[in-house]
Structure P
Amino acid sequence: MNELEYKNFYDKVGKINGWDFSKLKCTSEGVKWDFYKEVNKRCKRSDILLDIGTGGGENILYIASSALLMIGIDNSSGMIEKAHYNLKEAQAENVRFFKMDSEYLEFPNAFFDIVSSRHSSFVATEVAKVIKENGVFLTQQVSEHDKWNLKKAFGRGQSFEEADGTLKERYIRELKGAGFTGVQSFDYNAIDYYQRPEDLIFLLKHTPIISSFGQEEKDFDILNDFIENNRTKKGICTNSKRFLIVAKK
């Protein structure tokens, strides 16, 4: 794929695929958990769950039968619109979606048994306010050294200037300060193989991994060199680094 083809694809890829990351052709080695399976394992049928940064709500709709009530919030109107569409398609009667900022959770105190947050910011004191005594909070976040070889190739990117582990340490400190106990953390650094250049371009277009990707002329030259230098028999190689925190109130 030459530079012109990259640019043409970059312009139209969103129209073709939207935000559906399931269409990406990518395999991973070394993933240690599935976040919403971890959430599901801790749910009881009598529980009320809050999902912060729910996006289109696909994940809680998938596990909806494991709890009495699931509420997903997101501060994006577009995401909540998509979540309502998905809810109508799924016909899950025990799921609700609201547009809401995680910095101010507009729910009664001690209302939720479980709170989850995947790749979305949260405020520990707000979570502590709305979760019940003995409730469980789970969050999965992206580590600073995620897609590290890609960020180094561009010389910029999400959390590029920060030391690896900074966000995890901050969240653990804030959760303990908010009154959570038994705070546990887990990590993995998986290897990702993107099958086509188009898959990598789609990822860069729809995520903040490389800031303002495509706005600089040289970006496509850098990407082309990266692909050639990291192409293997399994695909174009990079990494996914994640951490999981489980905390009890």
Structure Q
Amino acid sequence: MNLLSEIDQTLTATPTLWWLGHASFVVRFANITFYVDPLLSQPGALLEAAQIRNADMILATHAHRGHLDGVSLKAMLEASPSAKVILPKSAGAYAHSLGIPYPRMTTTDSDLRVEFWKDNLYGRVYAVPSAHPGLDWTPLGGFPYLGYLIRFGRWTIYHAGDCNNYEGLANRLRPYNVSVALLPIGGKNFTPAEATQLATEIGAKWLAPMHYSPGEESGFVTHMLGHHPDQAFKIFQPGEKWTVPEN
């Protein structure tokens, strides 16, 4: 079974995730399928964008190419004609310059909610600011870097995009009862210690690192086992299917 068929045939009572590398994830709940920061135009991509016919929403956290890849998005929108791209309002003009039609976009900003219904199922996406490395807010553009809280039923997946810790982030996230925190580590993003601290402060049941260079995950695992043995964590392998435990 190829990866796309596996995604299509997965029906679980809790959300299921696949990591596609970098910050790219598939999040599926029942027959709802969201793609977050798909970067599929690179050599070795696990999926071919033009074959993705199951996309319900495509979330882009900010306008950098590794997160808003015009080649991938155009092909996915053509193959999934009902899908829309969710992106920061400041990124709309840039996305349009890449060939994304305005009618296929839904722009958002901090503290706004995007709702989605399909076959009597309901999902919603809340936006929170990310610091990359600063918040960079402007009156007209809002926050150019966002994280998304994807909520299905009582489960919430937090995808931080590119982000480092900043004062007030935990307070913004805590009310959402995060089930899984997908946090970038390395570079200008979280250190393993910062990522774990945030997960602890918001009460995330699971923590999963992403957006790291090869080998950086070993330092994350060492830190977790040595300093936070009670925090559940998940290290994804590219293309691996993982269903969020019910408890």
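Where a number appears in this text, it was derived from the coordinates with a stated rule and is not lab data. Keep in mind it's a predicted model, so treat the numbers as computed, not measured. Cβ atoms are built from the backbone, for glycine too; each structure is taken alone.
Ranked by distance in nm of label points 7 Å out along Cα→Cβ at positions 115 and 139, structures P, Q are led by Q, which has the greatest value.
Computing Kirkwood radius over Cα pairs in Å, for residues 155-210 alone across structures P, Q gives 14.3 for structure P.
Using the calculated result 56, 40, 31 for Cα extents along the principal axes in Å, pick out the matching structure from P, Q. Source structure: P. Ranked by relative contact order in percent (Cα under 8 Å, 6 or more apart), structures P, Q are topped by P, which has the highest value.
On distance in nm of label points 7 Å out along Cα→Cβ at positions 51 and 75, which of the structures labelled P, Q is highest? Top value of distance in nm of label points 7 Å out along Cα→Cβ at positions 51 and 75 goes to structure P. A value of -10500 was derived for helix-only ellipticity at 222 nm (-39500 (n - 2.57) for each DSSP H run of 4 or more, over all residues; to 500); which structure in P, Q was it taken from? It was calculated from structure P.
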